[in-house]
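Coordinate-derived values only; no laboratory data. This structure is a prediction, so every number in the text was calculated from the model and none was measured. Cβ atoms are built from the backbone, for glycine too; each structure is taken alone.
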Structure I
Amino acid sequence: MKNALVTGAGRNLGRGFALELARQGHRVLLAGRTREPLESVREEILAARGSAEIVLLDVADQSGTERALAVSLASYGPVSILINNAVIRSQRPLLEMPVDEWRQVLDVTLTGAFLCTRALLPGMIEQGWGRIVNMAGISGQTGVANRVGVSAAKAGVIGMTRAVAAEFATSGITANAISPGGIDTEKGSWTSQGDRAAVLAHYEERARLIPMKRRGTVDEVAALCGYLCSDSAAFITGQVFNINGGTHMP
């Protein structure tokens, strides 16, 4: 049994990743800012006879994240699998976007992934085995109007993924990114600091453009993540895996 840490594990894709990794027999460390949704996921995992623990942290808080991860490492041992899933999906025209909001999007989505990766890499190096999966997105590959912060952060995640893959390619550690699009997840005001109606309209517009004429499922994305975290994916690193029903085919 390996330790797997998933950030933003309380809902949607984060929950799906946690359940998939628990099904594979790993102990899942459920990381997030709010205990209640993490408790719900933990109960699901325990009910299925899996193993899960809660790690309360805000990935945008450097000192808090480093302390929380240090406590987790001391309590549970090295983390072999890291899923950097925490994100803020700000939806706002560039000229209306406050600098503080821009910084928050980058702090959570990009800097948070960097902080978790930096904190957990030493244990992976010592073990000679590690899997890092970062959540990218179409926004970071093509750019999307009114999502300048998300587009910049996700493009940064892709660049970071490739740099980590290159730097640690001989260490038994792989780093890959998943770029989902058109996934059927819970949508609501939590996805944006802007207008809820605009957020929902954005997702509906995107859904109509999917060539497969359906949304993807959380389970489909989680299955891809599970494969990338397996021994079978040992020769795959530095890649961006698009899972979007044919919406974006680079």
Structure II
Amino acid sequence: MRPIVVIPARLGATRLPQKPLADVAGAPLVVQVWRRAVAADIGPVLVACDDARIADAVTVAGGTAVTTESALASGSDRVWQALTQHDPDAVHDVVVNLQGDLPTIEPESLRAALTPLDDAGVDIATLAAPIREAQERHDPNVVKVAALFDAEAPQPVARALYFSRCAVPWDGGDANQPLYHHIGVYAFRRTALARFVALPPGRLEQRERLEQLRALEAGMRIDAARVDTIPVGVDTPADLARARNLMARA
């Protein structure tokens, strides 16, 4: 595989305006994510952004940025447009879509995201981690993945059967039944990403507001690698404060 990591970053976030430029431990949020991706050392890292201010922040830090159209519908669309601009000759056959709001993502987790692609039948790889906090089991802001992991395997990989904001599979009220938190990192085969962004939004995708369901509806195969840590996702001012506190102690 010849992977490239692409980090989509959009300035106009509704809940946290100018989120990519928010200071986290002395650097813009998007730069902290970029640093994690560089540390993973799986391939070149590209930031796909919609504003020159983000591009400037990344460039000053030593990174590479591509400015994309601001009106793109999703992060996946932004990743695809940046990829085709930056790599028109298709040197890279695997594209890791790393959300620009995961400043505590472990480099080891990014490397693990490539593991499912060892199986030629997998179109898209992603990550999952066990839910350990009781309140997260039924929190609609915590996306779950239904996957039958082998608990004894050192680096288990399982086919993703469904994604939901509900507790899936149903736990029957038994808190000991495992549930898995989906981590929004995707390793696409380049051909799969091209197909995915050309698909219309799916019915389940629109109902659950989860883009990855579009791929499942279209018959694409997603496998997940299980990891042990869940990164902090920064969507709100409270999330930002938590990320700042965690990284200040690191």
Out of I, II, choose the structure whose coordinates give mean count of other Cβ atoms within 10 Å over residues 5-12 equal to 26.6 when calculated. I
On distance in nm of label points 7 Å out along Cα→Cβ at positions 149 and 181, which of the structures labelled I, II is highest? I
Here helix-only ellipticity at 222 nm (-39500 (n - 2.57) for each DSSP H run of 4 or more, over all residues; to 500) was calculated and came to -8500; which of the structures I, II was it taken from? II
Structures I, II, by FRET efficiency 1/(1 + (r/R0)^6) of positions 37 and 173 (r between Cβ atoms, R0 = 30 Å, to 0.05): label with the highest value: I
For relative contact order in percent (Cα under 8 Å, 6 or more apart), find whichever of I, II sits highest and give me its label. II
Using mean count of other Cβ atoms within 10 Å over residues 85-92 as the calculated read-out, with 13.0 as its value, let me know the right label among I, II. II
Distance in nm of label points 7 Å out along Cα→Cβ at positions 29 and 237 derived as 1.3 - corresponding label from I, II: II
Top of I, II by mean count of other Cβ atoms within 10 Å over residues 21-28, largest first: I
Of structures I, II, which gives 0.85 when FRET efficiency 1/(1 + (r/R0)^6) of positions 125 and 205 (r between Cβ atoms, R0 = 25 Å, to 0.05) is computed from the coordinates? II
